[in-house]
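The following blocks contain the structures, represented as structure tokens.
Just so you know, all these numbers are worked out from the coordinates, no wet-lab data involved. Since the structure is predicted, the reported quantities are computational estimates derived from the model, not experimental observations. Cβ atoms are built from the backbone, for glycine too; each structure is taken alone.
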Structure I
């Protein structure tokens, strides 16, 4: 295999041991599809052992193990934490995980945790907020829990009380009185401040590293940490992840390099991606390889069949080449439900990435809310009664509440659950793969359809104004309040290998006008 100039430069740096300069961190900015896993495995072959390859996903770990030399060990960050715990503690943690899968129910907390048992009013809701507070602490780089970890709460509650309840939950897990969560034992491990027995540490998808892991790796007394990732694929801040690459770049004795050529897609998607990144101030363009067709795809309906037949819906579009399978990428789970129903109507087999767990959770939470039994820990925990959801739907007609209410009225939650259960268990058995942009990260398909719900509007929507998170076009300028709105479109538009159908007509024409 002939290496690119960028790959050759990086491997020459490894061979020269950093050119004789002291190096504690190596920062590799790798754009989407730029062969990040390949370059990391080649780096590992050139480094002396012992070495560690860290990833956040078990599937990535299993795949990379086939490519790493024997002196490198691959594991997830949580596997690393379990390995670092005292043997007797790790044994009890694993037993808890085997029994409860890292989940603790709110009634268990009310029953087992001191300080929460006596709460008469809003007990479950307070327990849920306290759990979120502890989770925020677990992902942070802080050594103590405090008010900064408390999410938004009603004015009738006090932050200091929530922190105290969260401390009680922490202590209950520490004593194994309630099930242990993955966040908990990972944080407990980072607080131990252990030195890792690995001279070289390769961190994949480093942009998603949370502050807890970042702090642990910054304080390793020996060796070099190699950070590889794409800052523009940082889309999980709502989970506590941070763009670690920007923080690594500020450390002493850090060397940086870039991989800008994508081996996944051709020049057209590369140019679209570059245009998006330029809005964020990036002047280093994405480079494509080979050829990928890209077309605007007006969506009068979300019927996947025309795309499978190679004819995108819309007047004046020329027929393209058909595909046996395609991936449909959307912003919201509600949109995926609509596409799933279209697949059933058209007799098309489909698979929902993640097996529709989030969608089912949403529907079940809505059914509980409708029956007067809201789930304080579920995806609709912000609503205490069904009328609140109806009120939001009426005042914000393009918001998620309105979309959910529309599905309730037609075709109904029962029909939707039936549709979810009729999806294929294996992706390889499906004609249409349904995924949100968040779950599409790290994936690629020959033919990809980008849903219109990822488009930018020509002015802020009521929902955007209400949430103070605007994303819209103003003339030739793309306006946004949150950089991750750009990141998410960049991720979505870089999934297709051979054909990309863009249902985001505003964004498509914004890009096309730049030629």
Structure II
């Protein structure tokens, strides 16, 4: 990329908007440094975003990804360095100027106006008008239906649906439509963790759209912690660490291990540090358990043992976890914890018996996002903190502080709202809650989903520490590398049944996938099946 002279000014606004910029010019940044007081968020970053390519932006939380995006979209201005359109330096001193230059971002948390329709949300600020500035509802309907058809969203978005009634996935699609409609077509489109609330089908549709936009010559910036997505989509991968650009790799010539080394400065294998400490003491014993979703499940977990639970989407792993935690009714079978029968359908009794569950959807199922770190940490131990029916606030503060310090939760204070923490720190709060309860069995459902590599390493260390303390752990994960690094044994499920079990020595990605797709085993075990 050619560096621009510092004196080059940005385009002058015309009619309240910036002038259009030639669409064939690339966008990039040169020698960009950004300081917030004494904190340096970016240091001398030079990076281009070629048209017709997907550039993935990776790095731990705090690496500078969000700051870089906000400089591109006019929310921040660089302390030093330039934003470039082609070879010319421009000043994007507002989001309006960046948008007029063709730069758009799809935020991780969509901003939806609840009391107006999808159509009005999409064109908010640019609603069609009749003469006399009257709202032209017929033209709005024509535009929204045309854009829904063009983008392939007609079967998933009702243009008349109120914003307050949208699902998380639909809210994301509204933001995408906002970015792709209007008089100025996008030149650069940035996606910030766009799949965090989407189903597998919706993810496939989004990826198809991104590829179509790329093929139309739009520069795509894709921010995600999910390695599988990165390798599916990206042409090139830029890695930030501590505010500096540490490498740009072609996606077809690099691998996950190399990206991890760039992000955290060490190999992926070094993240799995635990010693095997499983004992002969049987803690969790599941015999022939059946619910509406799982069938004839039998498995055992010993003290200090980490048992991995593998399977494809829809295999029944999360449903089994909910049944063990008392959240799903059990039709038959038995579960014992330390030889004592575990009650069915009574989550509170299950917790008191010594079993905890950190569910897959931490925001929806585990956390009170508007509440403090302190309140979320103490949630399952309030019975131990009460005296004469009143919670001892001093004891609660001490407990929350102890476990947030132990797990190195990055928060200004224990009174900080959980919703303002990063995904990795939110997950640590869920774990801190169960450490405070001191369970005999802990089920972790996708414990590292949506968090960065550095936070993953810290979660792995917490799992190792729990096992060393004698906790029996059942870990559900869709990342096979994670299961292979953590588990003493791997139990594989498909269609609600166990299809096999592998020792640590036997388990490989190939052997796990073979059992996860073992249709013949499922058919043979189904009553009435023919051989």
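See the values below:
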{"quantity": "Among I, II, which structure scores highest (criterion: FRET efficiency 1/(1 + (r/R0)^6) of positions 106 and 250 (r between Cβ atoms, R0 = 41 Å, to 0.05))", "calculated": "II"}
{"quantity": "At a computed -9000 (helix-only ellipticity at 222 nm (-39500 (n - 2.57) for each DSSP H run of 4 or more, over all residues; to 500)), which of I, II", "calculated": "II"}
{"quantity": "When mean count of other Cβ atoms within 10 Å over residues 170-177 is computed for each of I, II, the largest belongs to", "calculated": "II"}
{"quantity": "Entry that produces 56, 47, 32 once Cα extents along the principal axes in Å, for residues 258-489 alone is calculated, selected from I, II", "calculated": "II"}
{"quantity": "Percent of Cα pairs over 44 Å apart from the coordinates reads 24; which among I, II", "calculated": "II"}
{"quantity": "Mean projected area of the Cα convex hull in nm², for residues 354-505 alone - structure with the largest value, from I, II", "calculated": "I"}
{"quantity": "Which of I, II yields 17.8 [mean count of other Cβ atoms within 10 Å over residues 114-121, calculated]", "calculated": "II"}
